[in-house]
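Colleague: Pasting the structures in now, so scroll down.
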Structure I
Amino acid sequence: MRLGLDSSADRFKHLRGEMKAAALAAADVFVLPSASENFGIAAAESMAAAVPTIVSEEVGLSSDIRSHDAGMIVERDLQQLVSAISDLLETKEKAATLATNGRRLVRERCSPEAPGRALCELYQQVISKK
């Protein structure tokens with residue numbers, strides 16, 4: 001089945017630096033329908049760039065994305081992927097909300113400061129139980 005996106009969809013292998021930043025800046029949607037992704041750094045990078053993001057359940061970040069309404073989670077099924085992509089391309093308000101929530105999720109959970117905050121919270125919990 002052809003999606004009809006050939007002229008407007010880009011598929012990339014590994015991008016770095018300015019090329020990656022330019023690709024994310026130009027993206028309307030980022031899709032990672034991975035069969036096995038222990039974290040999903042590419043999805044985190046797309047959300048940090050405020051790109052509406054679609055991932056499969058197998059992407060490690062999927063539960064955080066779902067709980068923060070920070071993107072769309074789909075099964076690795078062609079019809080679901082087509083539907084999710086179309087939804088975000090056609091519903092700009094939804095795409096903008098997911099992009100904003102995605103950027104917030106990455107800032108709260110994936111920034112260099114996030115592990116320090118989490119450790120402080122853990123210490124506070126331990127101290128309060130004494």
Structure II
Amino acid sequence: MPKYPIYVNLLSKEARAVIGKTHDKTRPALRLLEEEGFSWRGYVDIFDAGPSVECDIKQIRTVRNSRQLKVHIGEPVDAGKHLISNTRFDGFRALIGNVAVNEEKAQAVMTEEVARLLKVEDGDSVRLVEM
């Protein structure tokens with residue numbers, strides 16, 4: 001971080017013109033973040049002066065729509081594509097995979113391979129959201 005303030009009026013016109021602007025190559029990433037609930041609140045990144053987006057964690061669409069279920073290792077019938085993660089801070093793992101949700105038992109039914117990749121076992125908790 002700069003040790004002293006950066007005085008915008010001392011920058012060239014060209015530099016001032018791009019403050020808060022999104023580079024063409026990063027527009028898709030910004031769109032993805034905006035779809036999730038992030039917005040620009042007038043702050044810029046200290047390194048490239050691009051827009052710095054933010055939102056409250058409870059406003060992130062994927063977080064709002066996710067749920068925590070118990071793992072059941074088996075053959076998922078009528079599996080759908082989900083973003084799935086284990087719930088550990090240490091040893092965190094996440095992936096996109098096919099999981100069936102058993103609503104009655106509040107279970108995420110997954111194959112042994114998916115469980116192995118997530119480093120979870122029967123009865124462990126996972127967080128998932130449908131893609």
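Colleague: So helix-only ellipticity at 222 nm (-39500 (n - 2.57) for each DSSP H run of 4 or more, over all residues; to 500), computed for just one structure, reads -16500; which one of I, II is that?
Modeller: Working: I: -16500; II: -5000.
It must be structure I, since only it matches.
Colleague: Quick check: 2.1 is what I get for distance in nm of label points 7 Å out along Cα→Cβ at positions 102 and 118, calculated from one of I, II. Which structure matches?
Modeller: I
Colleague: Comparing structures I, II by distance in nm of label points 7 Å out along Cα→Cβ at positions 46 and 78, which one has the largest value?
Modeller: Result for distance in nm of label points 7 Å out along Cα→Cβ at positions 46 and 78 over I, II: largest is II.
Colleague: Distance in nm of label points 7 Å out along Cα→Cβ at positions 22 and 38 computed as 1.0: which structure among I, II?
Modeller: Of the structures listed, the value fits II.
Colleague: Then there's this: Work out Cα Rg over 2.2 N^0.38 Å for each of structures I, II, then name the structure with the largest result.
Modeller: Looking at the calculated values, the largest one is II.
Each reported figure results from applying straightforward, stated rules to the coordinates on display, with no laboratory input. Note that the structure is predicted; figures quoted are calculated from it, not measured. Cβ atoms are built from the backbone, for glycine too; each structure is taken alone.
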